[in-house]
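Pasting the structures in now, so scroll down.
FYI, it's all coordinate maths here, none of it is from the lab. The structure displayed is predicted, hence computed values, not measured ones. Cβ atoms are built from the backbone, for glycine too; each structure is taken alone.
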Structure I
Amino acid sequence: MGDSSRCLVGGSSKINLPTRTPEVVDISTVRQKIPALSQMIYLDSAGAGLPPLNVTEAMKALLDDWSRSGEHWEEWLLDVVETRKLFARLIGASAGEVGVVPSVSHGLAAIASSLDLSKRRKVVTSCLNFPTNIVLWRRMEERGLLREVVVLPQEEGVIPIEAYERAIDDETAVVAVDYVSWLNGYRERVREVSEIAHRHGALLVVDGFHALGVFPVDVKGDGVDVLVCGFYKWLCGPHGVACVYVDQEVLDGLEPAYTGWHGIEDNVIERFLANRDPFDRPFPHDRATPSPTAARFEWGTWPAVAVKGAVESLKFTLETNPAARFQTIRRLRERLIDGLQGMGARIVTPHERDPLGAGIVTIRVNDHLQGVRGLQAKGIIVSGRYGHLRISPHFYNTPDEVDALLEAVKPLVS
């Protein structure tokens with residue numbers, strides 16, 4: 001085996017992070033790492049975060065090396081292992097509880113295919129979820145795989161905890177929620193929902209796309225059984241890669257109906273970790289026993305360039321204290337809400353009912369497409385959704401940028 005295999009067996013040597021992260025975010029230093037910020041006021045991290053230089057340069061270097069010297073497959077597998085480790089560190093889990101997959105939709109489908117629905121055939125979800133975390137379950141209902149899917153309606157921008165109490169029962173297999181609503185920015189009361197779900201023996205499946213990179217996430221403390229998250233939003237990474245976390249206590253109970261050669265027991269990475277030739281013996285044709293780790297959800301070969309970017313985006317995220325990062329985002333959010341209230345904007349984000357909040361502020365406008373284009377002409381980037389403008393400052397934004405947005409948005413809300 002080559003040097004990369006020995007490196008994998010001994011643990012990745014590429015992780016080089018401080019043991020203590022700073023309590024205050026040095027915004028000026030961060031902004032120097034993100035070239036686009038010198039060209040525009042970017043307030044659309046809920047759509048896609050801006051990649052720092054370490055992400056794009058690492059991806060370019062892999063492509064350049066590939067084009068010049070061919071595939072370095074073993075080295076690329078190291079990046080999968082490192083992604084598991086760094087993602088686990090970010091959410092307070094262990095590396096064996098994390099799998100690397102192509103997308104959140106893939107991760108959710110892999111989990112759904114693994115459920116034992118022989119006795120429990122009901123799913124409770126939220127209308128505030130991103131569409132995938134609703135339509136996936138609806139399709140299973142339409143196919144007869146689920147007996148009932150309950151989509152809880154919002155009340156003044158939130159899902160009352162009492163609604164979960166009424167909907168979740170002993171027939172419920174899964175409660176599926178988003179940590180933060182993609183549309184109005186409501187931060188779900190995940191820990192309380194988890195307590196209700198577990199009281200009835202249901203699994204809590206959470207989409208963390210608008211949470212990770214915004215505020216500290218502790219999957220163990222919040223009682224999360226399954227979490228899925230991609231990289232291209234608040235984690236400032238590439239498209240085409242995501243992670244799925246499954247708590248070790250429930251992992252053995254999830255038996256995938258579908259898998260691939262990377263998802264089985266004694267797969268390539270497991271052989272590497274055992275310091276073996278990955279092709280020392282044929283892969284079995286008479287069985288498909290899932291890997292004992294969350295690798296069981298890693299069906300096929302990974303997109304090496306995207307995984308390389310994911311590694312670097314996790315390093316970038318872990319360089320800053322999550323609490324300090326969130327305090328920066330909260331201050332920007334409060335400044336934004338105060339300014340919008342002062343001009344009489346119709347704020348959709350339930351900030352009064354959700355004081356902790358996240359990173360999204362949404363307002364109603366008459367024509368969201370016209371609004372997005374008008375702001376873009378002024379060098380300000382936001383997104384439009386269903387007659388709303390969604391504004392999502394990240395920790396790398398400044399108060400002056402928020403003020404510029406407020407000035408520019410006045411004609412749209414008057």
Structure II
Amino acid sequence: MTLKLSRFGQKFSGRTGIVSLMDDLGSALNENPDMLFMGGGNPARIPIVESVFEEKLQDIVNDHDKRHSMLGIYSSPKGDSGFRALLAEYLKRTFGWNLTRNNIAISNGSQSAFFGLYNMFAGEMDDGANGTIHLPLSPEYIGYQDTTLLRDAFTATKPTIEHIDDHMFKYRVDFEGLEIPDTTSLMCVSRPTNPTGNVLTDNELAQLSKIAADKGVPFIIDGAYGLPFPSIIFNEAKPFWNENTILVLSLSKIGLPGVRTGIIVASEEVVEAYSNVNTVLSLASSTVGPAIGKELLANDKLEDLSLNHIQPFYRDRAGATVEAFNVALKGLPYHIHKPEGAIFLWLWFEGLPITCKELYKRLKDRGVLIVPGEDFFVGLDKSWAHTHECIRISYAQDSEVVMQGVEIIAQEVRAAYE
């Protein structure tokens with residue numbers, strides 16, 4: 001039977017960057033159980049963190065009321081009230097933000113949160129014009145591209161490239177060239193940035209927030225890897241929020257991707273609107289993540305895990321992986337984006353004779369799964385050669401897997417140049 005799909009069906013059932021990424025994670029394992037997974041966003045297994053989760057889950061299971069609250073009831077439209085109250089109190093006490101539980105909503109993962117938020121603000125407006133989303137720094141998260149009902153919903157500013165040394169670089173926001181289109185109804189950044197590990201400075205974030213406010217549009221900060229948790233940031237940075245900011249957090253990268261818990265911190269007006277959207281889309285949000293989250297927030301254990309265990313683990317792993325690539329790629333025209341956070345390295349092979357997608361295919365044939373970079377350049381013209389010369393790799397797997405992957409990636413890149 002030939003499916004006669006609506007425009008919605010055609011858009012969201014097609015092969016997109018994020019669909020290909022997630023499909024690869026599943027199918028590659030079935031095809032090759034020995035595949036070296038260096039492409040996905042799964043967090044690392046950190047024994048001390050996992051032991052805390054096990055302890056907290058056991059506490060919940062052993063308590064009849066807690067167990068029933070986690071498994072036996074729907075949450076309120078905004079999400080578990082107790083978790084939201086504890087989180088608001090923590091954020092107010094720690095950072096001085098003027099918040100209550102009414103400033104926080106829970107979603108079934110941050111991907112779901114972005115689907116709701118993006119389509120709340122971008123798309124056909126009352127005046128018939130199409131509101132769009134501007135990314136002041138691209139490349140950006142591959143999953144943004146496919147979340148809007150509106151086609152071509154994104155515009156972006158091309159970054160400037162700062163060469164730190166022969167083999168390390170950093171993307172910078174081009175404030176001089178930053179032109180916000182008149183159609184813009186929302187601005188968004190991730191911090192740290194997926195895929196590059198770039199961390200916008202406190203000053204850059206303040207500048208972008210003011211630009212958004214002057215434009216009269218909300219400013220979204222995707223903090224899935226960042227502040228205040230899981231705090232996978234390796235340089236000095238402060239959490240940021242104000243009434244015009246929508247801060248999106250997640251429990252995934254503390255080590256709980258399976259509980260699908262996204263967190264929206266915003267004005268009461270935005271939270272109320274989002275919770276109504278979320279009720280229509282999901283009816284209610286998962287209660288498993290908030291149940292564990294309440295246990296972690298009750299004694300500031302979440303902060304302890306983030307700062308004293310999760311952050312140091314990834315900082316050390318990032319340094320070791322950069323060092324391994326510097327040895328393996330010696331003599332080649334490669335550049336690594338300065339790893340300032342998240343769980344990825346972003347590699348740029350200048351003048352690569354093949355496309356990054358071809359390199360991805362060759363590596364997959366060798367049993368190494370990475371992500372080609374071209375789909376991350378959301379909102380930018382793909383005629384820029386740079387967009388076809390980059391790849392994203394994860395260093396969250398076991399160190400032996402990462403080091404094997406580094407060697408095979410270097411072999412294939414060297415073969416491509418030679």
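Details
- Which entry (I, II) yields the derived value 15.8 for mean count of other Cβ atoms within 10 Å over residues 201-208: II
- Ranked by distance in nm of label points 7 Å out along Cα→Cβ at positions 217 and 305, structures I, II are led by II, which has the greatest value.
- Distance in nm of label points 7 Å out along Cα→Cβ at positions 65 and 209 derived as 3.1 - corresponding label from I, II: I
- Largest in mean count of other Cβ atoms within 10 Å over residues 177-184 among the labelled structures I, II is structure I.
- Which of I, II yields 15.2 [mean count of other Cβ atoms within 10 Å over residues 297-304, calculated]: II
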